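Next up, some structures in structure tokens.
No value in this document is a laboratory result; all are computed from the given coordinates. Being a predicted model, the structure only gives us computed values, none of them experimental. Cβ atoms are built from the backbone, for glycine too; each structure is taken alone.
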Structure P
Amino acid sequence: MAAIGVQMMMLKSKVEQTGPYETLRRLTEVGFRAVEVSQIPMSPDNVAEMRRARDELGVDFGALSAAIQTPVGAPNDSLTTDFDKVVGDARTLGADMVRIGMMPFEAMASYDELLRFCRQADDTAVRLAEVGIGLYYHNHHIEFAKHGGELILDIIREKAPNLRLEIDVHWVQRGGRDPVRTLQKYAGLVDLVHLKDYRIGPLDPAAFEALRAGDVVGFMTAFTGVVQFAEVGEGTLDWPEIIDTAIASGAKYLFIEQDEQYGRDPFDCLVTSRENLVAAGYEALL
């Protein structure tokens, strides 16, 4: 059965304050047991605390995160220079999936660099498969741009056939595509899904101050920038259809993620998402 869990990226400030074990203990109290780890340093101490949470609290580590080449200052490990460590951490935590959160910035600007990333990712996926670990690519909106008439995400699929997908439905929507049809299109390739709502927020009062001052460009920038990340059920996405389609398409884990909480405590956001999911009939997946 598929499980609904939490992307720990949204709890990274909590991990910094109290450590992984206490953060995960609090998460189990909120009502979640499955997690995906991202943007949290996989130091020996942190990994040991996560292992303790697995052993004592029953936390299920569905997936870990890594990059082909980690940008300077980013916390995720590199599959190029830290391959054995990534595999070791996955085995320690009982995870058999590793996901790449984003293509290299260079690949967004250059088709040749995109193809280079695809080659590296595909080679790494083959190498990980040899030790029983799947490699997944997580989309944003940029992958729904076209190059030569073809979606970038489809180019990645073609050029890196051993790389599987983690579909983030908010970014699909922001990329101008339908989340349900996208899940159907890639059915059989998507073991991981991000549940993140899409909300139109209020215009900042400063936008109207800019307009009164004659700054039409400033107003229009604010006008077009009202899209927000929202708690599941607090935005505009059709969650029953999305979740049912994701499960029918083969998803094993569906992770709640909210990139920004707009002043709310992330645990409070997760409580809201959980309550809405329970009300929608998905308590058995939590």
Structure Q
Amino acid sequence: MNAAAVTAIIVTYNTGVRLKECLYALAADPEVSASVIVDNGNPAAMRTWLDAFVAERGDFQLLRPSENLGFGRAVNVGVQQVQTEHILVLNPDAVLRWNSVCQMQATAEPLARPWIVGGRIFNLQGHEERGARRKQLTLWRALTRVVGWNTWTLESQAPPTEPVAMPVISGAFFLTSKASFDLLGGFDERYFLHVEDIDLCRRCRQMGGQVMYDPRAGALHYGATSDAPSQVVARYKADSLALYFRTYAKGPFGKLFVALAIPLIQLATRIRGR
């Protein structure tokens, strides 16, 4: 297989010093052809560092919107600059493991568009983090999480050793093609933060595309590096969950059930974020 060129998209907002590790790893990875950084907002010292970092490298581009665009919209803006066939979306507090891109590309090679390939996300102890493997999000699964019963994410189950179809992968680390992303219309920009990846995977499958999880690809995720207030993040997540369920509710009874359940899900989400 002749590997397609890949552009990484990194959206950063008050990420902290882990952003430097993320970018140095991308700069050193021979499988990443170019990178686009979307600076949604960082302290002055980090902005100065980013300016200098990008100025020294012709394969990095820095975009500074006039406001915090949120995650999905910022990715969409970054993708507009992409000239390569493939796109790698990576969290700014994640470090890409070498040889991951080629593994994901090999998984994607036989797939019809649109396609999305996610990889394994692990912490400093090497343990798989929550979210990289998920079932489709339903109201039942959201409600069971409210009471502490996880019927949705799969990190507690034995991991696969080969690429497998997966209803939902994580927006923190995935590969897709520019053509696939364009077919999907990018991320739904109504989601400011959280759930936009769940929505993207659902639309991909609804269009007859494929979502895959490749355990051979990996990224170390530090997590919780942004100084964004947890209550603010929880509010965005709660609002995104409400939007998702309203969007996909079917029939009058389904819409009624959603209307009754959303306040409970929002309240529980915000409480956990305190």
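Given structures P, Q, which gives the highest value for mean count of other Cβ atoms within 10 Å over residues 73-80?
Largest one: structure Q.
Using the calculated result 19 for relative contact order in percent (Cα under 8 Å, 6 or more apart), pick out the matching structure from P, Q.
The correct label is P.
Given that Rg/Rh (Cα atoms, Kirkwood Rh), for residues 129-248 alone, derived from a single structure, equals 0.94, which label among P, Q identifies that structure? Please list the in-between numbers first.
Numbers: P: 1.10; Q: 0.94.
Computing Rg/Rh (Cα atoms, Kirkwood Rh), for residues 129-248 alone on every structure in P, Q gives 0.94 only for Q.
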